[in-house]
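Computed from the coordinates by the stated procedures, all read-outs in this text should not be read as laboratory data. Quick caveat: nothing in here was measured; it's all calculated off a predicted structure. Cβ atoms are built from the backbone, for glycine too; each structure is taken alone.
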Structure P
Amino acid sequence: MRKINFVLFGSPKESYLSDAYKEYAKRLTKYAKVNFVFLDEVEVKGQLNQSNIDKALDKEAEVLLKNINLSKTSLILFDLHGKEMNSEDFSKAIFKLPNLDMTFVIGSSNGLSDILREKANLRVCFSKMTTTHPLALLFCLEQVYRAFKIDNNETYHK
C-alpha cells in the first residue's frame, strides 16, 4: 500500500487542529498509510541574518533527509517560491511523480532550505498569503484527500 508522510517543522498546539488532522488521515486510509512527522524547528544562532537563517534551514533539511528515503518517496514541498496550481492540476502533478510513496513538507517559520528545494520532485505554493504552519498542514491534508478523490473519479470535488 502507498505511504504518505506529512512533515511539519514545529508542532500544533491547538487540539481542534489535531482532531482535523485525524479526520483527514482517517479518510486517506482508503488510499494510503498516513504518517505524521513533527520535527523541531532549528533555532537561528547569532544575529538574525540570512546567512544564519540559511544555516538553520540547512540543519532542518539534514534532519528531514535522515528521516526519509528519497529513492522510495517523492518529495513535495509547500513553498512560497513553488508553483501555484488549482486542485485538478495538483492532483495530476502528484500522481505523475516517480514514486508511489509521497512526503509532503511544510517548512519552519524561516522557510525551507535550498537543499530541499533542489531535491524536491514538486514545489507547490498554496497562496502568497501568510498563515500558521499547523493550519497550512490542515489545508495540505484536505488538498491531498481531494487529489485522491479527483484521481479516482469519486464525488467530492466540484
Structure Q
Amino acid sequence: MSDPFYYTKLYARLSGWRLMVLANRFGCDDDFARELHDNLLEGLSGVMWEARNMSQLERDVLTATDPEDLSLAKFLYEGHAEILAERRIILLDYLEIDHETHEYRLNGGEWFCALSADCDGVSVDYPTTVELADEELGGLRPIIRGIGAETGIEITVERIDYR
C-alpha cells in the first residue's frame, strides 16, 4: 500500500483502454474480430472490478479499529493483491498441460490423454499454441501492447495448433 491511489489509478487507466476497445470495435468487419474485442472488453471489466474491490479493501485496512477486523482486512487485501498481480486476460484459446499425467485440456474443458502407442512404441504428443498474426487482430495489437505496457496485465491471443 505504498501508493494509496494505485488501484484507483489502475481503474482509471483500464477505463480509458476499455473505451478505446469499444471505439475500435465499431470498425470490425467480421465476427472473429468482434469476438476478440468482446473477450477483451469482458477481461478488462473483470480486472476493473478487481481494482475497485482492492480500493475498498485498502479502505477497510486503513479504517479498521478492531484488531480482528484489521487482520482479516489485511489478509483479504494481500490475497486479492496477489490474485490481481497474476491476472491474465485470455482472448482466444488457453492450453493447460499436466506433464505428470500426460494430459492436456483446452479452454478449461475436459482433460485429454496425450499418450499414444503403436508398434513403434509410446509417444507423447501435446498440441501447442500459436500467437495470432497482426493482420488477424486488426487494430487490437497496439491496444494490447499499450494495456500491457501501462498496466502490466498480460493479454494472450493464441490459437491451438495440433501439428
Item to check | Which entry (P, Q) yields the derived value -0.42, -0.59, -1.27, -1.41 for log10 I(q)/I(0) by the Debye sum over Cα atoms at q = 0.11, 0.13, 0.19, 0.20 Å⁻¹ | outcome: P
Checklist entry - Here distance in nm of label points 7 Å out along Cα→Cβ at positions 30 and 126 was calculated and came to 2.3; which of the structures P, Q was it taken from? => result P
Checklist entry - One of P, Q was used to compute distance in nm of label points 7 Å out along Cα→Cβ at positions 102 and 134, and the answer was 4.2. Which one was it? => result Q
Checklist entry - If relative contact order in percent (Cα under 8 Å, 6 or more apart) is computed to be 24, which of P, Q is the source? => result Q
Checklist entry - Given a computed value of 12.9 for mean count of other Cβ atoms within 10 Å over residues 78-85, which structure among P, Q does it belong to? => result Q
Next on the checklist: Given 12.8 as the derived value for mean count of other Cβ atoms within 10 Å over residues 22-29, which of the supplied structures P, Q does it correspond to?
Outcome noted: Q
Item to check | Origin of the derived value -13500 (helix-only ellipticity at 222 nm (-39500 (n - 2.57) for each DSSP H run of 4 or more, over all residues; to 500); candidates P, Q) | outcome: P
